[in-house]
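What follows is a set of structures for review.
Bear in mind these aren't lab numbers, they're just calculated from the coordinates by the rules spelled out. Predicted model only: the values in this text are computed from it and were never measured. Cβ atoms are built from the backbone, for glycine too; each structure is taken alone.
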Structure I
Amino acid sequence: MKHVIESANVYLTENCNLNCDYCYERHTHNQKVMSSEMMERVIDFCCDHAVEEIRFWIFGGEPLLVGDKVMEFIRKAIQKARQKKIRPMFNVLSNGTIFNKAFAEFWKAHFCVTFQISLDGNKEAHDRHRKTKKGEPTYGHIAENIKEYLKYRRDLHLRLTLMPDTVKSLSTSVASIYDLGVRSLAFMPVHEVEWKQEEIEAYREEFKKVTDLFVGLIQNKEKAYLGNIRLSCPGEYFQAIPCGAGSLFVSITTQGDIYPCHRFIYLNNNGESFKIGDVFKGFDEEKKAMFDNVTIDRMKGCSTCSAKNCSRCLAMNWYMNHDILDSTRKGYCELPAIHDEAAIKVHNYLSQFYLWAKENGVLHEYPFVKKLIEDNDYCFHVG
C-alpha cells in the first residue's frame, strides 16, 4: 500500500547551540548529522510518496550549524522533484543565532524556500527562557541577525513561543518585533504547562492588543501576516482532521528513521518507540495504522469544541493523557478559541474598511485588503 506524504520534517542535524528551558529536545542534543547519501534516500522516499507537491520542513537542532547541508538538501530535492514532476516547497526553521550570508543569498534566489526564526518577543521575555548552553542571553545577537536577513527578503517569518510567565508582555513583544521590521509572525503558547484562568484572561486581553497592532499596519498601507488568525473564511473553516501526524505528515531523523512528527521522537509508547518505519524498509503498517484515519469526531473533547482553527496536537494528547485521541487539556484548549473570536472581529472590520476604501476611490492603496476580501487570499507574498 502506498501512503501519501504531503509534508515531512527532516532533521539534517540533531545538534543545537542553545539550551531553551521549555524545549522538548533539550536533553537529547547530540552531534548526529545527516550524510549526503542519507539525504538522497530521504528525498527519494518522500518524493516517491508525494502527489503533485511535497513540503520539506528543515529542522533540528539548529540547521544553520550545517548551513552547507541545508542548501545541498534543497538543491537535491528540487532536482528530484522536477524529475518526478511534483512541486517542492521548503521551510527552514532556525533559532537565529547564526547569520549565514551564503544561505541568505540562496534564500533570496529561491522563492520556494521560506525562512523562520524563533524570537520570543522583547529582550526581557526572550532572554528569560532562550539562553546559550552557558546560560548567556541571546536576544541582542538574534535581533541583529534578523535585521541582516531582512535585507535579503522582507517575508522573513518569526515564531514566538509563549509561556504563562511571559503572556502579559505579549503585545509589547509583538510591537518590538514589528519595530525590527518583521511583518510576518505567529506565536505558540507552550502545550506542556498548565494555563491558569488568570493567564488565559491575560492572553485574551493581550491578543486583542496584538490584533490592534496588526490592523494598524494594514491601515498604514502595509502588508502583514499574523499566523494565529485565519482570515480566510473566519468562523467557517473547520479542520476535520487534526495535525496530520503519522498520516500525511512525518518526521525523519538523521539516521532515516520515520516518526509521526518531531514531538513523537522524544515520547515513548509504554516503553516502545513511536517509530513508524524508515526510509529503507518503508512504513511499519501496524504502527502507522494507529495514526491513519484519525478524525476530529473520534477525539475526546474536540467534536464539541468551539475552536475551529486548532491543530489538535496528537503528541501533546499522548504527553498529557497517554492517549492520542484524548485532547482534554486543562486551560490550554481555551486559547485557540480566542484566536477564532479575534479572526471574526478583524475580518468584519477589514470588510467595512474595504467598503470605505472602495467608496472613496482609494482601494488601490490597500492591496492586502483588496486581495483578502475579493480573493479570500490571506498570505504574506515575497517582497
Structure II
Amino acid sequence: MLETIHSLGLFFIRNLDFSSLLCYTKGVDYSPFLTASRLDLFAECAASAVLSRTEEYSEAAARGTETHADLLVSGRLPAMYREWFGREPRFEVAMAWRPADGMTRKLGENLERSYDLDSVGWLAGTADALDVVGHTISVADLKTGHAQTRGSLGPPGSSRQLRFLAWLVWRCVAAANPGWRPERIRVAWFMHQTQATGGVERWVEDAEIDPVDLERWVDRLVHRAKAAQNLVPAARPGEWCRWCPCFDACPAQGDAIRRLAELPDGPLSDDDAVTAFRALAAVERQVERAKKALAVYVDRRGAVDMGNGKKLKMARSTLRRIDARIALASGIIPPTACEVSVTQASIAAALPDSDLDEIMSRLEEAGAITTASSAAYVKVTKK
C-alpha cells in the first residue's frame, strides 16, 4: 500500500492539497501563538509568546531577506545546497499545527512569514527549503548573518527551529496519509556568508533527528506552550532581550532604570554585576529607540517649539572626503599633506587571491603594524 501511495507522489509535500483537510469560515485573521523562528526566545522567556510585538527595520535583516529571495527559487539554489537534498526542493513552505486537536495546514508558499489563521492556538513556521522522499524528511534553513562562523549556531540537530519545522512537515504528510511516520529526519543549516572582499563563503552543517526523540521533544514544547497560554508568564530578562520584538511591551524592560537605581553604592556582588549589565543593556536600547522615534517625528513634522524660545530641528552634517591618490597626482598638495590608511579589508580587496595572513606577517616583520589596546569594557562570552 505504501509503495502505491509513494508512486502516486502523495508523499511529496509539493503535491499535497491541504484544502480538503479542513473546512472553516474565513473571518478574523489570527497570528500564531508561536513560530519556529521564535522558539529559542520562547525557551528563554515564555512571556515573549504573549506580549505584544513591534517589528523593527534592520538593514542586516533586509539584506538577509534579499538573499533569501535571490537564492530560494527554483533553478537558482547553489549546487552545494541542492546536492544536500539530492534534487530540487520546495521553497518557503509555510505550515501550521494546532496542538489542541492536531489539525495541520499547509498555508502556502512564499508568504513572507505572513500567517493568517482562523483561530487561536496555532503554532506555525516556514521552511526555507524542504523535501519528502519515501519516509525521509529533509529540511534546511538558510543563514546569512555576517557574524556566523562554523559551528556558531550550535548543532543543527538541537535547533528548536529546525526540529519544529521537521515536525510540521511530518504532521502535514501524515494528515494526507494517516498512520504515516518518517523513518529518517535530516536537518541542515545552509550557511551563506558574504566576505569583506565581496566574495561569498558557503557551507552546510547538517544532522539527523530520531523521530521518537522528536515526538518527546514536541510533547514538552506543547506542555510549556499551553502553560504560557493559560497564565501570563513572568518576563525573564537576559541577553536574548536585545532582539526581542516584545521589548516595548515588556514590564521587565520598563523596570530597568529602577533596577539600576537600587544597586548598592558600595562594592557589587556577582548578582549585582549581572543585574547592572542587563539593566544597562535595556536602558541603552530604550535610549536608542527613543532617539530613532524622535528623529522620525521631527523629520516628518518639521521644527518643534520647545516653549523656551528654542526649537527642535533636524541637523545634517556634510562630510567631504578627499581622494589621496587623485590629490597627489594633481600636484596641488605635497605628499606630506596626505595620511594613508590601510586595513585588512582594503588589502584583501586589492589582493583577493593572496594569503592575507602571510601578508600581515610580512608587514609586521617590516614594522608596518603597531598594536594599541582599546579602553576596557564588559562583554558577554561563552567561556
Matching 47, 46, 44 (Cα extents along the principal axes in Å, for residues 79-278 alone, computed) against labels I, II points to structure I
Distance in nm of label points 7 Å out along Cα→Cβ at positions 87 and 343 - structure with the largest value, from I, II: II
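Here distance in nm of label points 7 Å out along Cα→Cβ at positions 151 and 335 was calculated and came to 4.8; which of the structures I, II was it taken from? Before the final figure, lay out the partial values.
Values: I: 3.5; II: 4.8.
Source structure for this number: II.
Work out which structure the value 25 belongs to, where percent of Cα pairs over 35 Å apart was derived from one of I, II. Kindly include the intermediate steps, with their values, before the conclusion.
Details: I: 25; II: 45.
For percent of Cα pairs over 35 Å apart, the value 25 is produced by structure I.
Ranked by mean projected area of the Cα convex hull in nm², for residues 71-158 alone, which of I, II sits at the highest value?
II
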